[in-house]
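Asker: Each structure below is given as structure tokens.
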Structure P
Amino acid sequence: MLSAPELADRLAHNVEAVCRHYLSAGRRAGNYWIVGDVANSQGRSLYVRLTGPRAGKWSDAATGQYGDLLDLVREACGLVDFCDVAYEVRNFLSLPQLTLSESSDACEHRLCDRPNAERARRLFRITQPLAGTLADGYLRERGILRGSVHAALRFHPSCYYRDLVTGRATSYPALIAAVTDSGGAITGVHRTWLDPNGDGKAKVEDPRRALGGLLGNAVRFHFSISAPVTAMAAGEGLETMLSLVAVMPGMSTAAALTANHLAAFRLPLECRRLYIAADADAAGRHGIEGLSRRAQALGILPLVLAPELGDFNEDLRRLGPDRLIANLKAQLAPEDALAFLPG
């Protein structure tokens, strides 16, 4: 099992090949490889040394980031664990891969002591704006036309995916959503891996995964830490809640991502009416019931919003926004219908 310094040294002996593979948008200029950033953008901010005793060392003048080629591979691929970095590097160098037990040992003893929330924040930092990307197109196919206006949603062109059964790893484009606490701090991320050809989600066993601290937190839309939230909507799925945001753009909305996390979502103390987006399965009912009990204990009125079809995204896609608005208008309190639905 090669150590991290040994892997970094192997990469440094092939530094230009590393740059051409992971930073293909850049170019060689004298003794340096120059590119925009670790996400392989066009530009001249990031410099990688190609020759001499410091070959492989890099720094980004715009962000202050720096490191060796292991760091570069980690950031360029959006990796979060050393075992995944090692897998990627060994694959690039055509080295034999570790067994699953050896890989687990490497992950346990190297970089995986970093808290999950920190890994999530690092992944979110190296994403790019959503507008015009494959993830934007993915949402548009689902009737969500203004996903790019939300700061919580970003795109990663090559997000690392590891099969938890076989240990095999690859990369896919991904929709990245920031999970935040009530103060707006990122505690985790939700990843939806996408088919590179634009055919929906990636064809993998579990194309959706979360990383970091979800308990009590959520992917939030139209929340303000300075303005009181007196009425809001909460539910499980990202696309379900984005469908509600599409027709109620002013209402504070939270996607807790799972039924258990929905039941544990921390409600704003100033909230008076909570609309809970229904999910028809048993786990969904558990989430609704748990959150309803907690809301009532806080003096908040819980009201369940029911879709006409399977979920609100199906309503948006198949019935259209006007029909969805009409359905919601019949379920919202009159003052909220007036405030948040189009006239």
Structure Q
Amino acid sequence: MDPHHHLWPDSPTSFAAVPGERNANATPYSVQDLRADTGSGHNVVATVFVECSTNYYTEGPQHLRPVGETDWVASQSVSDGLLSGIVGYANLMGEPSEIAETLDAHTGAGNGIFKGVRHTVAWDANPGVFTSIRRPPSGLLLDSIFRRGASELARRGLVYETWTYFHQLPELCDFARSHPSLVVVLNHLGGPAATGPYAQQRNEVLEEWRAGIKSLARVPNVVMKLGGIGMPAFTPVEFIESTPMTSTRVADYWGLQIRYCIETLSPERCMFESNFPVDRRLCDYATLWNAFKLIAAPYSIAERESLFAGTARRTYGIGR
């Protein structure tokens, strides 16, 4: 199962998260492209789409416009069940009534497969550090208004999804403890940064990151996605652009860190993600999953079942 991918249409007018801006990663990626990738050599039978600021409604109240993305993605789903989940966007800093209305609208538009909301919080004080298109402010996870918004997800049994940088992991722990009934899905290995000043501080970054992962292990409602490794935010550009890129090279570069997450959090709280088409910059889909299989080779059959399918199915409530 692939619990994290995006879809982008051909039209640049479909990108509406920030007026006048388009996500630099947003190269067209259709359901047909997804099918070609998932059918390229691995037995991927279900996927989860994660919000990427596309196909928002262009009319109506601002807080409801992100529902257009869920509406569009649900229309791409067909009876074979490959596209089995949708994680959309809602502004958790909004008024409670608006958040509730947005979540209910997402659920209605999702045709039974809407699973939750991603509101990213990745922030760093250094301007040279890669950030998401929404450029979130610092301290969102500790903000009482944001936490109030997240409680609307918990009331509906929806997941909260995000990505952070490594130094924000203590904030994520505090946030997750404040919402013990909310499943918190952390994307992209918890953000071991590799841009700006961190490009020359890999050992220091990983030391602080490992301490953060240890803290996460004590917060049982947090699960982690193992991926995002094709993003220059986490993998140096010189490695990404070196050739040839083989599954062995990818596994050698990231194996220790990914296995640290698995062994610290447990396979039951970790799931591999493709993050396609963003991670396509590193390698093709088949090569990426071959790398994950090499990394997971030391684990038992039951543990690998969790890493490649079970954790994702439990997290998103997707049946076999």
Structure R
Amino acid sequence: MSGSNPTNRIFSGVQPTGGLHLGNYLGAIRNWVRLQKDYECIFCVVDMHAITVWQDPVALRKATHEVAAAYIACGIDPEENILFHQSANPNHAELAWIFNCVARMGWLNRMTQFKDKAGKNRENASTGLFVYPNLMAADILAYKATHVPVGEDQKQHLELTRDIATKFNNDFGAEDFFPLPEPVIQKEAARIMSLRDGAKKMSKSDPSEYSRLIMTDGPDEIAQKLRKAKTDPEPLPSEMDGLEDRPEARNLVSIYAALQDIDDATALSRVAGKQFKDFKEELTDVAVTKLGPIGDEMKRLMAAPDHIEAILHKGGERAREISEPILRDVYDIVGFVGR
């Protein structure tokens, strides 16, 4: 992988905040594995984003290993792609500072994720949390990535990245220096909701462990969590319309479908008329079959942290080989003396 003007380079990453769950796998990582065939891929463990909220250093290091292990266990090849942790490449932080001086306060004030994460106590939020969309733009543009896999909650940040690239190019008369990255929106991307509340997205921050399937859960844990998953007393319908006002039932059908890589309607046709007790047993079998090998491989990899760190270190070197010439050009364009 080389060259500073690619036509099909992807950048994407996950924060190492612990407890990767089913939604992370079905909504993101599984799709990235498929993208390897068609794109040059740079996959990052975004540890610098993680510390916008305080992290325990020991836990952060472990979670970084966990995310890297998940990437590999799910099928991302660290030889064919670049896999590294964000802090291994200082070019991200350097470019982010320049983008802090390009982006406008008004743009950042409109970021809905900051409002959601900071909550009512915005004055007590870190400045890093406020400006982290600029770091996200630097993550992407440090490699002149042309495409970014995004979910609905990241579209606004990608638009900001495009705005920053446009303004930089215009401000410094550097026409087309930074590309305007395009979103890669997976068809029928799985939207996985909480097992305890079908109206809430599955999240590692949910206080209930029974709200989510963790990627390292064993068969007993998967079975227990699915048995306790919230449902309703009615059997499963034969048509999708019958799930319209049944969010928990719809969520379990969606999980069943996504794990088998089929659409929801096809999945429902296979289980129509079943009571939830029987359906949950079938769903458990599918989940254990699909997730079990991934969890086992993650545990094996995490038991060898030196091996994971060697992969990340090598990936960091390969990442810098791409970004360093781009940063040299940026310094020259901005008017800094040498590099």
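We did not get these values from a lab; they are worked out from the coordinates using the rules stated. None of these values were measured; they are calculated from a predicted model. Cβ atoms are built from the backbone, for glycine too; each structure is taken alone.
Asker: Ranked on distance in nm of label points 7 Å out along Cα→Cβ at positions 47 and 95, which label among P, Q, R comes first with the largest value?
Answerer: Q
Asker: Sticking with this structure for a sec: When you work out relative contact order in percent (Cα under 8 Å, 6 or more apart) for each of the structures P, Q, R, which one comes out largest?
Answerer: Evaluating relative contact order in percent (Cα under 8 Å, 6 or more apart) on every structure, the highest lands on R.
Asker: Then there's this: Assuming 3.7 is distance in nm of label points 7 Å out along Cα→Cβ at positions 183 and 247 as calculated from a single structure, say which of P, Q, R it is.
Answerer: P
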